[in-house]
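Every read-out reported here was derived from the displayed coordinates using simple, explicitly stated rules and does not represent laboratory data. Everything numeric in this text was worked out from a predicted model, so none of it was measured. Cβ atoms are built from the backbone, for glycine too; each structure is taken alone.
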Structure P
Amino acid sequence: MLKMLKRLKSKVSGKSFHRYQMAVRSLLAQFSVSSLCLAPPFALMILAVGKFENGQILVQISFAISSLHSCVNAIVLVLTTISFRKYVLRKSFKTVRVQSTT
């Protein structure tokens, strides 16, 4: 995707290229967060192959990690997308100002 984006650089404006580049980075970051969903199957596979005394605890931990997928994905989306980041920061500053004036 990044190589294709570099070839596109000469055909689009600088502002559009920057937007495309940010979108690709955001998608790649979100894709890397999906690896949290792979934790439980890998943990089960490792536990099935090896014999561990506390296997149930390890599986529970891996399921807890995979349940964080949506929260972590939302945080990554806000951090990697400028428009969402500006919106969240604007809302948080308004909340802080309102609470401090009362």
Structure Q
Amino acid sequence: MNKRLLYFLVATIILAVFISPLASSDPDGLERVAHDLNFLTYEKEPLYHVFSDYSVPFLSNEIIGTSLSGLIGIGIIGLLTYFGKKLVKRKQMIKE
């Protein structure tokens, strides 16, 4: 692993653990526009909830739950990226 990637990973983990609990609980921009334009009433429930409201259901401490949710999200995206890269490389090797 090169140093630049390692620095990026450390910065991402720091943001997820220490900064994400400070995020505003107010609606985000897209939700605000949907509310302002009165089409929030058409909103449907998702088929499943992975981390509803960025919390972990079995933790009662909201700050720790939000931090853990961020870490788990980083892990999921990291794994998807890793395996996606392997898949692309494999397809390139087969093509050649």
Matching task: -26000 is the computed value of helix-only ellipticity at 222 nm (-39500 (n - 2.57) for each DSSP H run of 4 or more, over all residues; to 500). Pick the structure from P, Q.
P
Origin of the value 4.7, where distance in nm of label points 7 Å out along Cα→Cβ at positions 14 and 46 was derived from one of P, Q
P
For which of P, Q does distance in nm of label points 7 Å out along Cα→Cβ at positions 54 and 70, calculated from the coordinates, equal 0.7?
Q
Any idea which of P, Q comes out highest on distance in nm of label points 7 Å out along Cα→Cβ at positions 6 and 78?
P
Taking relative contact order in percent (Cα under 8 Å, 6 or more apart) as the criterion, which structure among P, Q has the greatest value?
Q
